[in-house]
Structure P
Amino acid sequence: MPSRAAAWECDHGWFCAYDGPHGTQRLTAIYPSACGQIVNIGLEGKGDKMSSYWNRSDRAIWFLNWTGSTWDTLFVTGKYGHQYTVPSHADNKIDAIQLHCIP
């Protein structure tokens, strides 16, 4: 029988997103590299699914929705954050995250 990952599983220095509430059903884990980098999770078939996240990285994160012609910023979170539920206006609407360096 396969083991199930624990809720909120995310290594220090990474940004982790989850399909389920309260850090369940990990969707993706991203190790930040370049400042300003946009990681398009929609291209991986993971867009419009994020319901919770934990930003354990040293980057602020912009959460983006693809409108069909442009990126729309849904909300922003700071670096080294806590475990969060995606705000209701953005739940299951995030198609990408943008990594920003904050001194």
Structure Q
Amino acid sequence: MGWCLRNSEGQFIASVLRPWSGRMSVLGAEFVGIREALSWLKGFGDIPVELESDAARAISEILNGSSCSLVGLLRDDIRDLANFFSNISFSHIRRSANRPAHL
């Protein structure tokens, strides 16, 4: 799983790539990546965060979803982590715009 960090002008700052082993749905894997990214960013303090993902369903579930499944628990973890940041947004972007996260 991986993610990249950009500044407010869109310039690349850092990227993280972590190995993952195990079986999980695509949505679950996206949630694990988002949760790990927010946990990592929390170490920088209460900074403005614009979390972009090319997984439209993941963003939709974070913003609007409600279920009691494992994926629902991961979504709730993400929402809890997001509450740490006073300025955070979630948005969907095209996969072609998210190329650094897939290298």
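Computed over structures P, Q, mean count of other Cβ atoms within 10 Å over residues 6-13 reaches its largest value in P. Once distance in nm of label points 7 Å out along Cα→Cβ at positions 22 and 94 is evaluated on every structure in P, Q, the highest one turns out to be Q. Set P, Q, criterion distance in nm of label points 7 Å out along Cα→Cβ at positions 14 and 30: the highest-scoring structure is Q. Hey, helix-only ellipticity at 222 nm (-39500 (n - 2.57) for each DSSP H run of 4 or more, over all residues; to 500) derived from one of P, Q reads 0; which structure? Working through the options, I get structure P.
Since every read-out is calculated from the coordinates, none of them should be taken as a lab result. Note that this is a predicted model, so its numbers are computed, not measured. Cβ atoms are built from the backbone, for glycine too; each structure is taken alone.
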